[in-house]
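These notes open a run of structures that come right after.
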Structure 1
Amino acid sequence: MTSSQSLNRLKANVDAVRRRMEAACQRAGRSASDVTLVAVTKYVSVEVAARLPELGIRDLGESRPQELWHKASALPDVRWHLIGHLQRNKVDSTIPLTSLIHSVDSERLLVAIQAAASQQNRPVPVLLEVNVSGESAKQGFAPSDVPSVLARFTTRFPQLSLRGLMTMAPLSADPEQVRPVFRELRRLRDQWRGDFPLVGSLAELSMGMTQDFEVAIEEGATMVRVGSALFEGCLFQ
């Protein structure tokens, strides 16, 4: 497969994902402009990731901070999202490069990000990762722990801009099996923004991946994190 053929395949994949997103929005009575496609580039090279802005995708996501550093140095003019676990010793180097950290999964991490943000004198947009499914293998706040964080968020973490919530659904061949997880995150968001108005609207709901992003959109996702559906069959030299 030539580079030109691979680019054509990537474009076809991007178009197919966008059509699926638009159809899901239409089913839910939403505008397609309400949902951001975050292209997850963790399994592709910088050269492949560099093709995405040409196709109108400027929100790119990485799971590993080190890989985000590497790709962000080569592609500084996109919006980088950290969607995987952030160790506290990597916070200083990560926050200058990210438009949004989706995976803030503990109060200790919030403290570390606040300290680094204060030292660097920069605001840091974040999402709280909520372990809605309750799976022991998944990271994130237990739903019962979030209210105590929200109650003191603005006073304890003044450098952080809390944009919303993120969750990881269980892996399932049937997207309908994980619909309740997405529905519950939206319900919790609606409850918490009423209970804690000082933290803002919690407008962003980052939920849904390649196998279930359409169901996530139907349940209120404002950001979907899609990787393999975009890059399937793309072989760049």
Structure 2
Amino acid sequence: MSKMNKTLHTWSNRELIIPYAAPYFAYVGIASLLQDKISVELNYSLKLVIVTALLVWAWRWYIPLTGPRSRRASCLWGVGFGLVGLVLWCGLYRPFAGDGGEAWSFSGFILRMVTASLVVPVFEELMMRGFVFRLALQWDEFRRQKAKTPLLDALEEANINDVSPGAWSVPAVLISTVVFTVGHTVPEWPAAIVYGILMSVLWIMRKDLLSCIVAHGVTNLGLALYVYFTGSWALW
């Protein structure tokens, strides 16, 4: 085991919460607190800079993005799953999104597309499939072992870096999907539920986060382009 891997395995899950959650909540905080106070361009510029800086700062705590299988194949699988996810998202969200929607300025559109395609997939997959999924899996293992405080044990005594690539359980899939879903608006929930399950399936099949990040990026990029060229701004 390398020196870096030894260091990673010394942290408890409780100590890893801030590195994994900080980029996610910084993004959400900027979106919710400053949405009506600054321009769209400034909003997404702040997200791009601040969230990227947090990812760079926290990178040493993160699990490896790659797994035991080919990186190239994982990227190709990610593209395929991303396109499937795009179709499912549009089909499930459209009935609740309504028609029309106000078009974005070109600069605002570009900034959001870049952020959604390159930054959001990284921090969201690290948070959801990287941390929450694995924590839920370890909680489930303690629960099945009849531990008195399975959640506390998973936080204090376990480390998500000890989870084998592709390991899963039904509770881990369900819990991570629920957490992923509540991070979206209510009309997006049907689409988010299906997408969360889809990304869990991809993690199980490919045994890495790289495929999930690529898939998420392809879906977000595809959605941005679809919205722009069809004028379906309500989907965004």
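None of the figures in this text is laboratory data; all of them are computed from the coordinates on show. Source: prediction; values computed, not measured. Cβ atoms are built from the backbone, for glycine too; each structure is taken alone.
Taking mean count of other Cβ atoms within 10 Å over residues 16-23 as the criterion, the largest value within structures 1, 2 is that of 2. Relative contact order in percent (Cα under 8 Å, 6 or more apart) was computed and gave 34; which structure, 1, 2, did it come from? Answer for the origin of the read-out: 2.
Which structure, out of 1, 2, was distance in nm of label points 7 Å out along Cα→Cβ at positions 64 and 208 calculated from, if the result is 2.9?
Working: 1: 2.9; 2: 0.9.
Answer for the origin of the read-out: 1.
Kindly point out which one of 1, 2 the value 0.80 was derived from, the read-out being FRET efficiency 1/(1 + (r/R0)^6) of positions 88 and 152 (r between Cβ atoms, R0 = 25 Å, to 0.05). If you can, show how the numbers build up before the last one.
Numbers: 1: 0.80; 2: 0.10.
Computed on structure 1.
Determine which structure produced the value -11500 for helix-only ellipticity at 222 nm (-39500 (n - 2.57) for each DSSP H run of 4 or more, over all residues; to 500), calculated from the coordinates; the candidates are 1, 2. Derived from 1, not from the others.
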